[in-house]
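Below: a set of structures, written as structure tokens.
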Structure P
Amino acid sequence: MSDHIDGPRTTADPAIDLTDLFAFTSPADSRRTVFIADAFPFAGETALFSNAAAYSIVAKRVRVAGIGNAASFKPEGPEIRFTFEFDVLKPGQNGERPHQTGSCKLPDGRTLPIIVGDEHGASTEDGRFRVFAGLRSDPFYVGWLLGEPLKAVPNIIEEDNVLAMVVEFDTARVLNSSDGSLFGVIAETTIKNPGQQASAGTPVIPRFDWVGRPEHTNVRLVGANGELDVRDLWNQETPFAPSDALRPLFQKRLAEALHIWDMKDGKVDWEPAALAADNNVFWDDYLLFDVAKPITDTSHLEIEKSTIDGHAYTTGGGRTVNANCIDILLTWLVNHDRGPILQGGAKGATQPGTTSFPYLAPPNTSLLTVKQNADLGATPQAVWAVVRQFGDGSWHPLIANTQTIGSGIGELRRIETVDGKTIVERLDSLDDALMTLKYSLVSGVPAAPYEGTMEVRPNGTGSTLTWSVTFRPDGQAKLIVNLIISTLLNKGLDALKARFGSAQ
């Protein structure tokens, strides 16, 4: 999914996982350019930027070095670098919530202090730069299951949030586009203080993650089943100058992937020369944009595609917040833009991007609910006698063992599941008269908040058990969390149906 979860290392530490990169002209002021880098896939409301990593957005001027079957681009000149660094969480003052602070080092050497989550961001006195960092609604959307065959589905990361870093700047004064208006941009996460690591004798990892065009790692480099996962290796390469030593490995993987995608529609649309040209262009991964031409929701990849097809590009390329980048990319890969546009089942993100700073919609906060009912062939009292026992999970087929700490309201239960996981929950209320039990999650499911309710009600000669959970995803996609919760509820209710029978 774009650059979400693009290797074992970033999966282990989501705070360093860059999920997306955007470059576009500000809709509010055509004289200004916007870069956005997102990190921390499926971030919860308590997600923090890493205080051990540096987050950088880096641009370089690029020139077209060949077209058609000889298509290539060459980065040159100095870096234009924005580097965000963050501190540990600070306690709130006078009843305020704790907050994180940080800074952004600008290309001209100045540093702007940042309060994470401040909607207004921070600006230099001359107005040349403005920056923001904080939790936002994830602007990425993907409406495909990328299997065999491709299957259109609703947005699979609906309701998810990310940590975003936004920089907006005066295009003419920062990019000096009179010397050339075509640029490449990447985002990377690196060690915050590599000098300290080296002096302590700790091996220094060049970088944790980097992203240019969407889906470079997870679509073009992921490989077929059983092949070596090279994504962590790629993420340690140097943006704008990946090593020649490993180029054969990565280009072989790119060629194999493009051939697989080409055959998704059952026919060859990529001749060998064009396939080689695409491989050469996409080998060095950076997002191309031209500040002298219009950047729109549909201009993504137009610069690369036109150059490979042998004619001058006409748009500014880049990538806007609302660009349907996955359908654009898959259509290019599968039919070389010679067939119908491949349209997935997602028509937009959970919340579309905005036309003003900071351009990404506020974080999703609505509570989600999974609710299941079971009509049982036993009296309410008989059913309640089983489910009210907070510390006894022996009736549930997914629970291997339960241990309790304390008793009564506030009691904790430690659940060991049959697949080796541990879930800790707290009893919040128990009403024998109303036959209602409420509990909340302490740990073990990637959600916060998470509150469960069980209610038993009469239903003819039997009863109905209603089991519901309200939650917010935290650290995993809504789709995954919803599946985890639904499985827990469904398996438990099925076991009760087997035990008590169904209501007549």
Structure Q
Amino acid sequence: MPRPPAGRLVALLVLGGMLLRLVLAAVLPPGYDEAYYLFYGQHLDLSFFDHPPAVGLFAWFGVHLGSSILALRLASLLSYSAALVLLASATRRWFGPSASVLAVLIASLSPLLLLCGGVLLLPDAPLLLLLAALLWWLSRHPSAVPETAPQALQLGLILGGLTLCKYHALLVLVSLLAYALTQPQASVRFRQPWPWLALLIWGLSSSPLWIWNQAHGWTSFVFHAGRTDAESGFHWLGPPLFLLAQLGLLFPCIGLVLLLALCGRSEPGDPRQGPRRLLRWLVLPQLVLFCLLAGRMHVLASWLVPAWWMTLPLAAAWLQDRLGQGRRRYRLAMASSQLIVPLLLAVGALQVRWGVLDRWLPPGLDASAQLMPVQELRRSLQAHPAIWRQLREAELISSTRYDLPGFLALALGRDTRAAFTTFSRDPRGFRVWQPRDGYQGRRGVLFSIHDPNKPLTSRRFPRAVGPLQPLGLIVVHRAGKPALTLEFSGFGPLRGPFPRPGSA
């Protein structure tokens, strides 16, 4: 039986991957970052305290579809499918049609990539779309330098869009410039006006980020620079442990293929040597930087997602060569991955949502029990009429952490007109979203995850908050068992403007 054309296989993989990610998006409860990004969509701006504006646009799109968690994730679902199409096109031009199919297959199976880029509302979703567009452009312009006005316009807009997605993109831009400067006849190309036109278009298209930060004391850059501070010296176990964790999250077979492809060598005279060199220039600085940072600080799992994404064409070409040599172990690994990964994702989603494995897991091992599915939280709130009434009548709903108010906002939906904020020393974007009057005179509800040793009424808050009136506890269940306890107290009216976050 003849094999279907590569284009048809890519289309089937994109569609099948979309269906898998749609199911995951519908089942998985909101994550803490997603609950926080909900407010990005409600306070759309040129940029935000801790991220450029792209994820805010995705959240805004979801908010206007209804603010459900599936609506918030819809832009990520769609953008990842578009990114896969662009990735396939770039890989096909560099390494052939079979490699394009393998690149899409790997991207559709790797849990870390598909969850961060194609299911959850995270800055990685728009970032991977723009990185795919960059790869598409580079596959058509090997020198990485525009030679006409249309090319300059395309590259400038793509790089500007990247800058508006995540600060990791700045490292990609520097790596791309370094690669372009090492190319033959680079000095001749940079004497032309088109690279400088691309630079101008990049500056104009990324200007919302610079305008917002200039107006807010460059707070985003100060915040992220502060995160790299370390309390102690370099820990040599950090980098290898971080890399091992990455391989596990990518799925071990996929992670090893990505790493081996990145470390492989090109044969002299190989016509594919150019794209291999380009991709390594873009990827290796990120890999080295974040592995080194892992020796000094906690590095989030998603920080290497852009690097692995840009390794996909290399991995597809590497795997294509091995499969072409008839090596059975690679065919077996690929076939088993196609069966095992969807099964693991399904079991993982069922566990996160309904705790299907709780009876076999030691208590406290699964941190996903701390998540709050929207419908379960809403039912738990409605089961306590006094607290439900207070929430519906509140003018202001606050929490002791910046990442908690979004869960209540999703659960309450249109049943509240309250503003949301946090009474925390780490308020993130809430310090910008706070009105000038500091919520003076407003009454509301303060809530937190219950700590029996430190109830809300024993904690210190700014004088403006005044005394708290205990409202009670609510238990959120998973699989019929208590999973999380929330504590609620009333406050207000606020005696004066709430202090700007950071002074509390």
Structure R
Amino acid sequence: MLLPLFGAGFLARSGVSARKASAATLVWFMVSTVWIGGMGNGSSFVLPWLPDAGMELRFTIDGLSWLFLMLTGIVLSASAALMLISGTAERGMTALMLVLQSALIGVFTARHFIPWFLCWEMTLLPAYFLIRLWGGTGAKTAARRFMLMTLGGSALLLVGFLAIQVSVGTMDFQILATRAHDGLLADNLQRSFAFTGASGHSVLTIIALMFFVGLAVKLPVVPFHAWLPNAYVEAPTPVTMLLTGLLSKMAVFSMLRIFLPVFSEVLPALAPLLIWLAVLTILLGAVAAMAQTDLKRMLAYSSVNHLGYCALALAAVAHGTGDRATVTAAVSGTVLQAFNHGIIATALFFGLGLLEQRGKGSRGLNDFGGLRTRMPVFTGAFGLAVFASLGLPGLSGFVGEFLMFRGAFAVTPGATALAVPGLLFTAVFLLRMLRLVFWGPLCERATRWRDLNQLERCVFALLILLIVLPGLSPGVLLNFANPDIVKLVDLLPMKP
């Protein structure tokens, strides 16, 4: 966590050129990914902060957080590579990306609310400035909406956990999850909030709703997604890769790590609301994507659609009527979908960034055509990412969706059946994009375009490997997270 902060400070004060700063940042992201990859499970750090209040700075890497840390390094590396390729890098951008990496490491490893919340909030500043300072013409409005909505969600998170601290005397995630599993958390709140006349169960339900909304802004869940389309479109494409590949995954990870185990006592009562919000997210995201002619906005709504499946699986787990196999499938599918969507979306936006760079900023659905004749390697790599996003069997997108539907169908078949057309809508707009961009007569502007260079091929090769390998052998990823998924499932509500 500290090393990228030191690097950001060095870049901010040094006189190194933007291109050298971008290259150095790319090397650092690659090195840190390999470093974290070699650390494995069990690395831990604890520092007392306010011992009398039971608050400490505690960070631990387990199998679940390890996967998300690896995703962080891969997405950041691809983003830095696109900055280097497109020549859009500035020292300020690379420094802010390093700050963002530090905060993301904290979010994925914190085991206490205080360090988790500090790192959660720390992601807002670099993301805001990356959109605001280097975005398009509407970047000011998009960045302001992003900041205000995410700050509003963060306020709900903080107030809810302060209420828990007052009642229980701790914000340690493991202790809270154990008390919730034993049915004691609502009783603690009952004693502290008896003066309100509300039951502890009611107070815990309100806190759970506040926490859900705080996470739903980043996930995103309709109607809390209003910041997303403009932010994705106005941000520079390397920054959009970070928004879709990492910031949304913070919310998925926190749903698994905090929301489900800590609020397990009241989740069954909230499940119907969560399920229908997830279905709405899936369908509206897909329909909105079909209506777009801007490729970047189309992929932005596609991300809303795909993350809606994660929300549906998590809501099915919250229902509490699934057996152990069902709950395990839903949780495992969510973990796989989060990781795989991060890789697939990164590959799609990386390809879009290359189109923007060659087309001098053009990214309309009808601005291209016939590119397969001029750029066959690029067409193959981008097409593979598209088919992975469609959920083609044998590619990574299929496995997570299959497990999530396996878990959701067993618990709420009606709502899940309504969500299935989202898969069809996804196929419609993605295949239409392939047809208009890569098939047909070659557009005049692309007659002198070159195919992928060496660096671009290396980035795509890594991303395609991470799309194909988990699709053929999902255990490559699940083997790391399975022990922690089992521990998580033991704390969740389910049918005896």
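Read-outs throughout are calculated quantities, based only on the coordinates presented, and are distinct from any laboratory measurement. Fair warning: this is a prediction, and the values are worked out from it, not measured in the lab. Cβ atoms are built from the backbone, for glycine too; each structure is taken alone.
A value of -18500 for helix-only ellipticity at 222 nm (-39500 (n - 2.57) for each DSSP H run of 4 or more, over all residues; to 500), calculated from one of P, Q, R, originates in structure Q.
State the single structure among P, Q, R that was used to calculate Cα extents along the principal axes in Å, for residues 126-189 alone, giving 53, 17, 15. Source structure: R. State the single structure among P, Q, R that was used to calculate Rg and Dmax of the Cα atoms in Å, giving 26.0, 83. Comparing all candidates, it corresponds to P.
FRET efficiency 1/(1 + (r/R0)^6) of positions 94 and 158 (r between Cβ atoms, R0 = 30 Å, to 0.05) was computed and gave 0.45; which structure, P, Q, R, did it come from? Only structure R yields this read-out.
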